[in-house]
Each structure stands twice: as C-alpha cells, then as structure tokens.
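Every number in this text was worked out from the coordinates using simple rules, so none of it is lab data. The structure presented is a predicted model; accordingly, all values stated were derived computationally and were not measured. Cβ atoms are built from the backbone, for glycine too; each structure is taken alone.
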Structure I
Amino acid sequence: MKSSFSAVVTGQSLITHDVRDVQDGRFAEVMRFLRQGDVVFTNFESTILGQYGGWPTKGKYFGYSRAQVLDALKAIGFNAIALANNHAFDLGPSGILSTLQEVEARNFLHAGIGTDETNAAKLGRRRMGNREVALLAVDAGPGPANMYAENRTAFRPPRPGVNRLKTLRKIGVTTGYFRNLATLASALQSSDLERANYAQPEDPPVITEDNEIDFYGTIFTQASTCERLVQIDPQSAATHLAAIRLAAARGEFVIAYVHHHHWEPNWQDVPSWVQSFARMCVDAGADLFVSHGAPVLQAVEIYEGSPIFYGLGNFLFHTDPDEHEWSPPEVRQSIVAACHYDAVGHLEAIELLPVVVGGEERLSGSNVSSGLVPLPATGEVAHHILGELAARSQAFGVEFCISQSSGRITPQDRLRAKSPGL
C-alpha cells in the first residue's frame, strides 16, 4: 500500500552466519516485504569480534559474530538496528568497541551501546524517507552490572557497555517463608567478612524497607502470595523518557526499544512493568515501541495511536544445536510488521506477514536449529500464527483482519495528531 511513511519491524536477529548466499524465492518474498519500509528495524542479538578483539564473558550462552553478518543484514534490507541486549557484552568492552566501529561504517541507524554511559544513552538519528528518525534502545536485564556502560569518575575509568534501563527484581514470599529465610540468612551471614566476600564482583543491593531482606544478592519481600516482582528504577526511566520527549519536541519519528529477560513463566504473557514502561514511552512522545527477549510472539497494542509490539519473537535465530530449550515450534514462528503512516503522522494500518525461521518443514523436524532464514508461513500455519497473535492481543483491544496468509490491523481511533516535522 502507498503511504507517506512506513516502518517495518521484525523479531530479533541472532545472526552468526552470512546468509547472503541463500537462494530461496520464499526468502526473497520476505525481503520484498521488508523493503517497503523507510525504516526497516531489528535487534542485532550479538556482538562483533573485530579489530579490538575480546574474550568470552559467559559460559553456555556465549556468542559472537563476524562483521560480515552486518553486510548480510544490509543486504536483507535492514537500515536500523538496536544493539542493547544480553549478548552485546559477550566479548566485553572490546566487543562493544568493535561493534560500534563496524555498525557505524555501514551507516546503520543504531542505538543501545557506547563508549561510556553518556554515549550509550544517546539516541541514534538519521533522515529516513521524509522523516527525521530517532532511536532509543535500552536493556532492562537481568544482567551483571559490569555489562552496562559507565562514565568516568575521579576513581574509575569509563567503561564501554550497554545502555541500561535499571530494574530491580524482588521475590515476594508469604510471612512464614519470609521468617524462615530471615532466620536462615542470620545463621549463614555470621560475619561481615563472609558477606563481603560474596558481594564481589557485584555490590550488595540496598535494602530500604523493613519487610525486605538481602539473601546473598536476591531481595526477598513479604507479600500476600509467592511471586516475582520487577520494579523500574524511577531515575533511570526518567532519563530515557526525557530523551524521548526532546526528540518528539523536534518533530522526530521516535522508536523506543527495550530488551529484557524478565519473562513470565509461559513466555507469552506481557509483564505488567513492560506495559507500564511502553505506555510511558508513548506518553513521552514515542511513535513506535518494540520489545524483544522472550523468544516467542507476544501481544500487540495500539496505545494513543502508537503501535506497541510487546514481543516479536525471532527473525534470524542461529543457535547452537545442543541448546534444546529452543526447540518448541513457537520459537520459530514470528511476524514481520509494516506500520504505515499518513502525511500528518497518523497510523493508518499495520500489515502482518507471518514467517517461520527455517520454513514450515522445520516445525516438525528433529534438527530445529538448521534453518538460517525466515520463510513466509502459508495455509494453516499462517492462520495459526496470526490467530495466536490476535488472541493474545484481544485483551489489549486490538482486532485483526486475517486473510489467507497475511493479517492487517486498522486502528479504530486516531487520538494522536502529532506534527511529523516535515
């Protein structure tokens, strides 16, 4: 369809193989769908081993890529990438510096990592189509403190790293369990020396409430039920929201991106803190919100006229064949979404292309890690993917029109009337 401005978004791209040699007409169809966008966006779920070298900072879930994969992303059609995620620091600060160097050399719109905290927090900016586009990318953890960028102080040098949305995870337990934990913690932490030893390399969390305890780095709090509680740090959120407001005031098309691994147990439900932050971003002026982390599709919401994609699953997913936790078929099912805007910046429609990483033949195959690229879903598989997404989005008031092997969302209201700053 013809529109004034289009932004195409996909699932995350965990890419370690150069896929430019893939010869499949079905993948060409996916690329044609991508290239209708003025902005074509994904999350680059890796780090580059390049000029600055690097070394593994993880065990089992470590990974890296060579710079050629960035050329592959360009060839596919991507021109905008988020870099804030759990794999961005897998080669340490050296990987951050190499990734920045290679991404900038290819003129991607990018954000999410930097040479220090100030640099990592900057929004990426490019003229794309007829709009100035700004990109904010943050990672909300959980992750070790040393993966996040840090500014120089009088006593510490700067640290290249990831742009952080600071969150705090607490475990709520009922009164009986809380008392037992407090008793056990008191017995184990018999001296300041013992606790200090286990505080390295992480500083101990700060306890501010009487009904909380620090049990070897995990905060437990009294609650009516046993549950996980994730809280956004207000100061951290305020910093990122202020950057969005400034970009929106300039008339820029603002994309807000969050990567996190604070999943709900079934992977599919949207965590309440993510919905809260997404809406805060839109209220601050974001035109589009995208999130990745859980390796499956999550709901779509249209809030104040702006699309919110709570989880887009995987677009490229080059994992180790021995990582069997990624075997469920839902991990390989995703969508590509094309968001179309009119001349005054209103969302006109979202076109949805269902895809399967490796093609439909991989869904029942034993080697689920061999598919290098996503292929269009057809027939019953396409209807299943779109139907599941529609069902998850229904609670957010979004209605889908599903036809053959594609879907479409048409907003029922046009509450926002922002100037596109042309």
Structure II
Amino acid sequence: MERQQDYVLRTVEERGIRFIQLWFTDVLGVPKTFNITPAELENALEEGMTFDGSAIDGFSRVQESDVLAFPDPKTFQLLPYLGDEAPVARVVCDVLNLDGSPFEGDPRHVLRRTLERARSLGFSFYVAPELEYFYFEEASGAPLVPLDRGSYFDLTTNDLSTELRQLTVLTLEEMGIPVEYSQHEDSPGQHEIDLRYTDAMTMADTVMTVRMVVKEVAAQRGVHATFMPKPLGGVQGSGMHTHVSLFDGDTNAFYDDSDAYHLSDVARRFIAGVLRHARETSLVTNQWINSYKRLIVGYEAPVYISWARNNRSALVRVPPTKKGKSDSTRIEYRAPDCACNPYLAFAAILGAGLTGIEQGYELPPEASANLYELTPEQRMAEGIGALPGSLGEAVEMMERSELMATTLGEHVFEWFTRNKRAEWADYKAEVTPFELQRYLSL
C-alpha cells in the first residue's frame, strides 16, 4: 500500500497534475466527486477527506452527516479526455465513518462484503460486462434522432458514430482499461463496448469510468450518449450482459472436463441460485422504470427465467468453452442494464449464486426451445417463470427477499426499496403522452 501511495504522489508531481478528482457513488450508482489539489493529496491518502454525507442520496441522515472519502491508490488514473493543458487525475474512494469503520451506505462496501463471503468459501469472482448505449444528435427534442442508421456489426464509412466509439476505446486503453472489442449494435445509433475479464471490484470501478468516458467523449463533439435502457420504442434496448465465473486460486471453479457441458457442480449450483433468486435481484440489476420497457418479448431481451447453452432467449446463457482453455468457462447473465449501480448489481448476482452453492440448489433442465414462442401453459408446464414486468413488481419481490436484505445490508436495503417505491408511486400518478393520445378523444 505504501508503494502505491508513493507511486501516486510521484506521478502527480512528474506529470504536473493540477487537480485530483475523488470519485465515489451514491446508492443508485450516480457518480459523485470533489476536487483536491496536489497539496492535499498526501493527507487525503493517509487520513481521508471529510465531507457531508447527508447531501448524498442514500448516505447519512442529517444528525450523523460527516463521513470520510478514503482514496484507494490502486484506482489512480489520469483523465486524458479532459486535455493536457491542466492535467487531471482521479482516484476512487471508499466511504468510511469518522472512526475508520466501513460506512454501511457505501456501495463499494456492499460489494466488498459479498466478495469476502465468496473468499470464505475459497472463491474469487470475475466479471466481464458488455456495455450497450445510444448516440443521439441531441438530448432534447422529440423525436430523438439517432446519430446513425446502422445495425449489427455494420462496417460503415468513417462516420461520426464510428469515430466517437473508436476514440472512446483509445481513451480507455490510454487509461489502462483493456477493451476486448467494440461494435455497432442492432438499433440505429446503438453501440457496444465489451470489457476484458477482471475481478469484480476493479470492474465495478471500471464500469463507472467507462460510462463517464463514453458521455464525455461524445459531449466534446456535441453528441449525447445515453445508457438509458430503452430510449426508443420499436427497437432493441440497451443491456449490460454480464459474463461471470468463480476461480479457486488459478483454477476455474466452473469447469469440469468430465461433464457433457463442461460445467462443474459449483457452476450448476451457482446458475441455479441466480435463476431461483432472479425475481428478487431484479430491482438492483434493473433499477429504473424504463428498465422494464426493455424486458419485454420481441426485442431479444431476457424475460423468462431459464438457462441454455445456445439459446439467447434464456436469462442465463452458457457460452461454449474454448478448446483447450478451461479458464474461458463462464455464464452470461443477460438481465442487467447499464443504468444499474454496478457495485450492487455484481453483489446481487454473486450473492444469489453463492446461496445456490451453499444450499446445494438443483439446476433445472436446459431450455432448448425458443421461449418467446411457447404459450403460457407450455411455460408453466416446464416450470419457467418470468422476471418482474414492472418496477412496482420488482419492488414487491425485493421487499420480501431475505437474500437481498442480507446482501445489501440494512442501510442500503431500506433506503433503496423506499426510494424505488416512491419512484413507482410518482410514475403511477403521471399522465403520459401515450394515454392522452389513446384516450383523450374517446
């Protein structure tokens, strides 16, 4: 730790960095920051920086407001998209109580606590998300105008969308964030950046960074980038399909060479846990009203709770293991969207999977048919349930979930469900343009 602090201080001096942004997130995953100068950096690394937690959603109450932002020197990165004239760096912070204990409202602490649960069972948790998003010509106005008319994997001339995506990838690589690949997605103006596998804490920090870089690079060219799950009707929405695996030391705990699917008992029980608790975790992996406009039949988004190897209508997909590469064994959880808080989402997925392992859940049969084409009676006969159909239903499921109460902790669980219940109440009281257009003249 000492060497990392020295590296940070030396880099700030050698690179002439003028400001250091201290990053953290509120419970909903909204990025927060305040700036310090190099003169304050050493003290911040040693003692943390006090700030008023009562000003942040889901943090402290007024009567217990002050908390510490304690920089994690491993997360120090320059921010090249802000230019070279007055170099700026950032460091991600843990939020602590004034006595140095972890603050219960810090999403990073929620994930760390769940990772420690995995570690107690001998596992480390790795993830690789696929981040989908849209470029629009501007943020306001109706209708929204996508920046391009491309579709899946389109190889276009060097238009502005392609240029922005490539510049974003180069910026991330310059920051030390490896990108596996990027592409145009199915919908007009929709793009995808896939991140290379790493441990869940590093990846949650990275997801927050990538969302910021995508939006900043676009804004510098007068373009609006959004991770809203369903900004346009009639086309595919944006998800954050998340590939996950457990390792026991250097060994992939999901791999079993003797199994026909190359899935170990650990993997099977993990999948069973994720499936059984999918309705309970949905509020965290899909936390906005708009999230449930994406999770509908007809747009390749997962709706039904099942698993399969090559069936993309399933909630959990098991990609084929690459020949001779057992480390590539993983599962793909297709529910999350990029509007989630990645710290809480990764904790929820891991918590559900670990429960399946600990309690020896039995994996249900693989879904071989296209689930969208089955009748409700056929799905019921197969024992295939569905994800919540609305934010309101997701709130009801999570409020009854012992797993989520334990995983998130009392502070975050209580605040999160209360916030989402209020959001749903506000939405139900809103009269939408759809209603006016459909019913006003009747």
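Can you rank I, II by distance in nm of label points 7 Å out along Cα→Cβ at positions 164 and 204 and just name the one with the largest value?
Numbers: I: 1.9; II: 2.9.
Going through I, II one by one, distance in nm of label points 7 Å out along Cα→Cβ at positions 164 and 204 is largest in II.
As an exercise: distance in nm of label points 7 Å out along Cα→Cβ at positions 124 and 380, calculated from one structure in I, II, equals 4.8. Which structure is it?
Values: I: 4.0; II: 4.8.
Derived from the structure labelled II.
On FRET efficiency 1/(1 + (r/R0)^6) of positions 44 and 212 (r between Cβ atoms, R0 = 30 Å, to 0.05), which of the structures labelled I, II is highest? Intermediate values should be presented prior to the final figure.
Details: I: 0.20; II: 0.90.
By FRET efficiency 1/(1 + (r/R0)^6) of positions 44 and 212 (r between Cβ atoms, R0 = 30 Å, to 0.05), the leading structure of I, II is II.
Given -11500 as the derived value for helix-only ellipticity at 222 nm (-39500 (n - 2.57) for each DSSP H run of 4 or more, over all residues; to 500), which of the supplied structures I, II does it correspond to? Mind showing how you got there, number by number?
On the way: I: -7500; II: -11500.
Checking each candidate, the match is II.
On distance in nm of label points 7 Å out along Cα→Cβ at positions 236 and 356, which of the structures labelled I, II is highest?
Details: I: 3.8; II: 2.4.
For this comparison of distance in nm of label points 7 Å out along Cα→Cβ at positions 236 and 356, the top structure is I.
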